[in-house]
Structure I
Amino acid sequence: MNGRITALVLAAGASTRMEGSNKLLCRVDGVPMIERALRAALDSRCTEVVVVTGYQAERIEAALPSGVSVVRNPDYAAGLAGSLGRGVASLAPDVDAVLIQLGDMPWIDARDIDRLIDAFDPIDAAIVAPVRAGRRGHPVLWPHRFFHELCELGGDVGARELLARYALQVRAVAFDTDAIFADIDTPGQLAQAQRA
């Protein structure tokens, strides 16, 4: 038993480099990108899935599959950390860990998430991160003891600062796929993903 783990999918950003499109509603393999991310979380062994919306919240929420809880971040323009903190603050107190997943990484699947859950030990609770060729990717699983610090982050850099501070408490899980790095920010990256 790996404890009670919530997937927190961040989907509040304004897609500023997408030339007017909301990237999370763009289709990859015929499915909106945000739905792909949420299906991966829902099909995994996470006990619940929470999505943080902000920019065009109504449009994003209309595309969500059932079984997902929604937290809105009206201050999404202030940066990623605000959405992360708002999402973590919404979690039940008995959650053992949160898996922070980005809504714009369409190639992460449920098996990837379950590999990270397999590496999590609620008794000896380390941060669990996917790694390939010495490079850390996403998603990252954070034990409950880090929730307060996740909520205190600011700006648009996510939890990178915390990962650096607690580098000795990160349990690396070796992956052989670039899916852990592949996010979509531009029309060119979207076109490449659609071709793939």
Structure II
Amino acid sequence: MKSREIYFSIDIETDGPIPGQNSMLSLGAAAFLPGNPEPVATFSRNLALLEGATSNPGTMAWWETQPEAWKICREHPEDPEFVMKDFRNWVDAVSEEHNAKPVCVAYPAGFDFMFVYWYLIRFAEKSPFSFSCIDIKTYAMAVLKKGYRDSTKKGMPKRWIPEAPHTHKAVDDAIEQGKLFMNILRENTNE
């Protein structure tokens, strides 16, 4: 019997390239069911900086070019332990509500999931996704039968790309990337 899955598209904003040394500033997520191009639930929180962490100068120079997004991700930051426990409980509740197993997706998974997993283990004791996440670009590479470096959004069919701006507000970007994933999934599996 085929397991029912629910896909959680995650996106984060940070002040540097690695968790622990740097802080996750914002976490956004959108839950999608197969066959449904719109999210069934969303999550959005800003996080307080980690005690003892430092900001990466290169990342902060990039943030200077994104003042509106920086302002948004620094509004009402909450304690990381509270946010991550709330996020884990939200994933569990949405999955249970839809009688589906949670699957994490991200673009790029190697960056976003690294932070989310690290924060979940440190502050919430476990990950509802176990230790895995689908990388959307890698999935596109397999479907397109192209090389990885040729599978950027610019190399993807226009029909896959959602008409939504990439705002660097975590929840907006999670929705945009989740829609991209669902478009690829629908075409690949006819769901």
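Rule-based calculations on the coordinates, nothing more; no lab input. These numbers come from a predicted model, not from an experiment. Cβ atoms are built from the backbone, for glycine too; each structure is taken alone.
Which structure, out of I, II, was FRET efficiency 1/(1 + (r/R0)^6) of positions 3 and 123 (r between Cβ atoms, R0 = 30 Å, to 0.05) derived from, given a value of 1.00?
Derived from I, not from the others.
Here helix-only ellipticity at 222 nm (-39500 (n - 2.57) for each DSSP H run of 4 or more, over all residues; to 500) has been calculated and equals -11500, so which of I, II was it run on?
II
Suppose you compute distance in nm of label points 7 Å out along Cα→Cβ at positions 11 and 35 for every structure in I, II: which one lands on 2.7?
The read-out comes from structure II.
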